[in-house]
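A.B. asks: Next up: the structures, one after another.
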Structure I
Amino acid sequence: MPIRVGVFPLCLGLMAGAFAPITAVQAQEAPLSVIDWLERNTPTPAVQPQPQPPEPATAPSANVPVVTVSPLDGPAARRVGLAPASITGLPDTLWQGSDGTELAEAISAIKAVRLPATQALFYTLLLAEALPPAVHDADFNLARVDALLRLGALDPALAMLEQIGPESSAAVLARYFDASLLAGTEDDACAKVMAKPSLAPGYAARVFCAARAGDWDTAVLLLGTARALENLSDAEADMLERFLDPDLFEGEPDLPTPAEPNPLAFRVYESIGTPVSTALWPRIYANADLREIAGWRSQLMAVERLAQTGAIADNRLLGIYTDRQPAASGGLWDRVNAVQRFETALNSNSTEAVAKTLPPAWSEMQAAGLGVHFANLFGERLPPLDDRTASTVAFETMLLSPVYEQAATKYAQAAAHAPLLVGLAQGDTTGAQPNGPMEKALVDAFADAPPDATLVGLARTGKLGRALLGALSLVNEGAKGDPGALRQGLATLRALGLEDNARRAALQIMLRPAL
């Protein structure tokens, strides 16, 4: 039985002895994804140095101690990550043999992560706590944060920025300031901006922070200076003037929506009573609509948008779905209603009710790109069903859940008509008859297709993290319709020990609607 998502087993002989094997208990207790684990656990803060005991008043001997001298080229690299090895199963040397700039480029090249299985692996790599790269660790850490922000994972990004040290550089403070604005914790960020104005991300941030601190005179002076030096655009200056003294502009037309997404503008526009719709801007802004002050419809749209990239735990999605009863119909409301009716049926232990409510709920969630999330929530709890249609839906749902290996046993009749799906779930496609090049690629990947020799070579030479990023990128490209990349990517994941990720990715490609 393969080890579950988020846990990295021994690499089938490729790197034998490189790190300790994961125990069966760890495998069983591992959560579905790092994001789920973070939702349930507060990340461990960076260890603070402990005060040293006072030195003795006299030396123990007259011997001259040996002093070792080494050059200090800069601050020592630190471990940065939120998920310990006990959760990820990844070795401590994951990044150590690589160049941080090369890793940063590999991370930045991975744009839209299409499959939940590859999303789970990507988050595991982004959040893994391990020894830093040999050089250029700052580039690597910023690339990880940028990837998290791109996916919409605001809280993990903020936690990682805290670990790095918001005041360690202007680049880190700029990201910390922007993320804090979206999280509604701008006062903490502003305190750091005010303490180190030389690292501040521009005059606009300093004006805003001075005003937030109640120092209106300084804010006005900074704004006037910035205008005189032309360090602010007209749009920024107009926005900040209204923020500092909204009464002066009462009755005047609203400012136009900013041409480019900007966290400071987003927060200032909200403060002056003309909020910008998060639907118009990148996914990270959807986090603002998860606050209690947002309406339920806005919360629903935001949580779906974030769930589609794995940026939020499945239980959070269900919690907002079931927060209250829909008061309307059509579109989003039909989906919420279908899921609520199904959950009620499942909790009632009535197989007839489940058979009736499962197909519409499954159809709605699949159409929204949330079928895997639905399966993660309910797949393990599905009962055997006599109705043929409902049984087929339950079989497919269970195949997309963490207990996919049990689906063929529970729904034998449906499994008999889907030998390729059963073969992928078991990791053995011998005898399967593929239909088309994509299915042929899946069959080959679980038969005798060779892994990418370059990536395997990287893993053998201590660049395991770089190899995993490369395999992930291949599978990601393959999911878009490239059979060659798909075959090689899945074969490489398997060669590197990620059998579970490979199987789940293959099943998701077969069962998800158009990606």
Structure II
Amino acid sequence: MRQVLLWPLRLMPGTGMDQTSRRPWEVLQALGETSPWRKVIDEFDGGTANFHERHYNEFVTFLPYVQRFLYGEARTGRGERGEAGMRVFRRHDVAHVRVTSRPGDEPLLLDVIHVDLYFFYDVDVVMLNVEVGASDLPLAQAQDVLYRFGRGYPAGWDEQGHALHCMHKVEWLDAHGNVLAASDAQNRDVFLEHVCRKRAPRIASHWKFLLAPLVYDPVEEPGALRYRQIEYYRMPVMAFLSVEDPQALSRDDFIRLGHVMGNGNGASPYTARQQDDFEHQVCYDRFWSEAGAAPHTRYLCSGLSLIVVGDAKSDYFCCRDRGVLAQFRHQHFLLFLIAHLQKSSLLMFSDRLAEALNCLNVVDANSVRRFKRRIRASFEGFLRFTHRYWFKDISEQALVRTLFGMCSSQLGLERLHAEVKVRMEDMNGYLEADSLRRQANTVVRLTVVTIFGLIGTVTTGFLGMNLLAEADASMERRLVIFTVTFVITTVLTAYTMIKSKRLSDFLDVLSDERLPFWTKMKALVAVWRPEKD
């Protein structure tokens, strides 16, 4: 068994250091030895000695624009280089994980293949990726691990105080078997108190340890990098299962695997009516036959899970260089990552809009300005996301294309993208309309000031008339007259601006030929009448 967990989280503004010009992965890298995470040098930058055939097969699977996102571009003759759209960091201190499903069960030791963090350009999303493996497991135990392991926190507790739907105990171990961190799912009062005080769920201690030095945003703890839950607490999961006889698995077994429902102790997971469309909705059975290099291979995709089941006796199915296992860990993992990157990014943009509206106070000019900046920044980020990460097709290979289409359909990505796009356009339309309204008001005010200033300008400038012949007066007298005139003109202009809205209404009434003289006079008097609440 190979189990891959992929947990999308939203990055939040950090505290304790200036990050105005630093990307999240640069902040993490700057922590140096205080952080367990190290940047992964990919196979393209690590030299040809580390570049294997499975890496080549992975690269050529995807379409060119997806290749540029995943791998970047080499330096060209013009000296230019396009960097990959993501950065990967890995920690090497965790070698094993010891899990106990239920109270009284024997602990199970799983090998930790790797623990990675994925960062992305222009998207405030980070993905925790954990891959574990084990061999010689009963199917029921494998189903239980798939069902219980990837939980950010317990869903609840039973009458005895045992956590529901998650592992009874999880311990991260180093290469020598020393415990690095353990779960605290059985400490019910701590979780209840956190939700009561913070109105946010509490991340279990073993996941908190694994993400460090990233800090959970609701807690009062300084951190240069902070995160917040953006999706369900149950992590999206991939699994590779090589079994002795795939045909011996019952339909209920496949339904439980496809929906990651645990073993169920032999009970049917759904009613007969609910199971009718399982093969159509979840299964990809192109290779479920006697023929082919890996006979009786079945893919199960429900959006939140991608499971492949095959024959352990097939060398091609278990081959980590050219076979199904290599495809699972490379091509299939990347298509699963892209689909969940799209979903988590769209949810992140939706959260940004809601937060901007919640912080808006229309009577506070500073709040309005901050609201406009946040909406425009979100709109710009959404445009970059759409052109950089929004792929409807990622490959022309039938298997990869079909699995990605199933993931996208099950996750509802098209509907979610359309919904967020409409909300973005509504927000941007509001800003444009508000900007035009303010410009129109400014033009009206300037027009009113110009009209009333025109009267004095024409009166005093008629035929070059000078009411005061002070051209030959002393400099001191001319300066006094200039200052007095300047002050009076400024005051009159400012007063006209203050009354410009009412004066504009008066001019509208005055220009209406259908209204009688006295109505126009009332409109003139209304310019100085106190305004009612």
Structure III
Amino acid sequence: MTEEQEEITGGAHLARALRAEGITRVFGIPGTHNLEIFAQLAAEGIAIVSPRHEQGAGYMADGAARVTGAVQVVVTTTGPAVFNALTALLQSFTDSVPVLLISPGMPLTHPGRGNGLLHEVRNQSQAIEAVLGDSHRVTSPGEVSLAVGQALSRMRTGRTRPASIEIPLDLIEATGPGWTHPAVTRPHPSPEPSAIRSAAEVLAGAQRPLLIVGAGARSAGAEIEELSRVLGAGVILSSNAKGTIDDEFENNLGAIGVLEALPEVLSAADAVVAIGTELAPSDFWPEPLPLPHTVVRIDLDEVQMLRNARVTHPIPADATDATIALTHQLHQTRSSGHSRAAVEWLRGWQDTITAAAKDEGAPWAQLCGGLNDYTASATSPVIVAADSTMCCYYGVQTGWMARRGDRFLYPAGAGTLGYGLPAGIGAKLALPSARVVAIEGDGGAMFTIAELAAAVQARVSLSLIIVDNGGYGEIRNEMADRGDTPAGVALLGPDFPALAQSMGARGLHIETQEQLVTALKQAEDFAGPTLIHITEDSRAATDMLGASEIMR
């Protein structure tokens, strides 16, 4: 009997399979039903990051996966722990992030109607499938390795999605034979030459072309800039595509999906090239998007050709390969006169959009100014891990000037609160040389503020900016705009700097842009997190907080 086929526990099969696939770190909390898993992970030299809540584990894995593109692993125990993690896995699913959830499940022989076993869920896999679409429940110790190989094969091929493996808890310590099953991936499909020629032919005559770029095109930044130059096309980014191109790029229109000006510019365009984007309402708020008749769509996922747009020229292929091929073809067919006319049209819209973004983001102008000063002086990539909060989607998304290679991690699809801090922790662990800034509102921060303690324990150097308006500001404004009396939105928040200090982190309140830049730079030298508290100057803050100490 070979070593690979020896009788070992299900937990050992799992740890060996993960190590063989290059997994060096997992995020998770040990529990009564997964002790053998954690024992075997440690024996295989796989590092364990201990969050304070399983939702934090999921967000940490999500942040690490976004900045590396590599599969990250979350390990929970049964029942409540799985449900705690599922909110984070929903976020990963909607934003196409490769996170693998591994959990124990009820024993193989568990009574169908239950018997009151600890953490009992009658059909845990079905609950997971409701979020992820699939969950592999294994039926023998040796099948665990197969499940790992199959999951990673799917996650590393085509459009990335989360996956789940459920191991009945009686199989985790049971022994059985098995061997590793290496993940198998297929190369990305190459663009069909006929599809490239057809798209180039129609684009060659476009007078007002636009590129709409999503996170699926992150690896094609330089190629997208070149395509934009050839076409004279403006570039619109989804939130998570920010940093794909330099925000100072001459044809950039920015991540303007939240602006009311977006439908106006789209209505004026005569051709759109959508690259690696769902064109989803969570990214591009005004709906339906008034797309022109000519829509060229580049995406690995063929299903995207039939979603959120009437596509006239589908190109199912890798974003980089297809963009290169399309640019090459256009060099042969696009006239310089067309490009000049397009650029003239574009410049007018850039002025309009800049003014709209400045107006929409006015309450957070000093926050963005500080981030821009800090980014301009940074010698390594800057990662902003954002929350679903006004200061991020109205402010930082349009006001922060990211360089090509910087990252904006934003919970677009599910719009979960509490994402920023744990996602930033995961990103910093995955890319230690990056400068990581998490940004949350005071309401969302309380969802996962306990992860400051995890960052302290792991000695993770990052900044957490909390922008305080006294509660759930966006919802307060929506209530007021309906004519309702705002209710249930004003929060009695803690002393955030003191709370951070009680956990072993640094905490301070700042009032000026200059103080923000200084605080961000000083945070780099602290072996742990730094919480920076800012009071927002906005109508929501005036109502709920009084805004007596605004940032100026």
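A.B. asks: Figure out for me which of the structures I, II, III the number -16000 belongs to, where helix-only ellipticity at 222 nm (-39500 (n - 2.57) for each DSSP H run of 4 or more, over all residues; to 500) was derived from the coordinates.
C.D. replies: Label of the source structure: I.
A.B. asks: State the single structure among I, II, III that was used to calculate P(r) over Cα pairs in 5 Å bins from 0, in percent, for residues 126-221 alone, giving 2, 10, 13, 15, 14, 10, 8, 8, 7, 5, 4, 2, 1, 0.
C.D. replies: III
A.B. asks: If you don't mind, there's one more thing I want to ask. Consider the structures I, II, III: one of them gives 15.3, 50 for Rg and Dmax of the Cα atoms in Å, for residues 286-421 alone as calculated from the coordinates. Say which.
C.D. replies: I
A.B. asks: If you don't mind, there's one more thing I want to ask. Comparing mean count of other Cβ atoms within 10 Å over residues 158-165 across I, II, III, which is largest?
C.D. replies: When mean count of other Cβ atoms within 10 Å over residues 158-165 is computed for each of I, II, III, structure III gives the biggest number.
A.B. asks: The value 45 for percent of Cα pairs over 33 Å apart was derived from one model only; which of I, II, III is it?
C.D. replies: Checking each candidate, the match is III.
A.B. asks: Let me ask you something else. Tell me which structure, out of I, II, III, gives 73, 37, 27 once Cα extents along the principal axes in Å, for residues 198-365 alone is calculated.
C.D. replies: The correct label is I.
Taken together, the values in this text are just the output of simple stated rules run on the coordinates, not laboratory data. Bear in mind the structure is a predicted one, so any value in this text is a computation, not a measurement. Cβ atoms are built from the backbone, for glycine too; each structure is taken alone.
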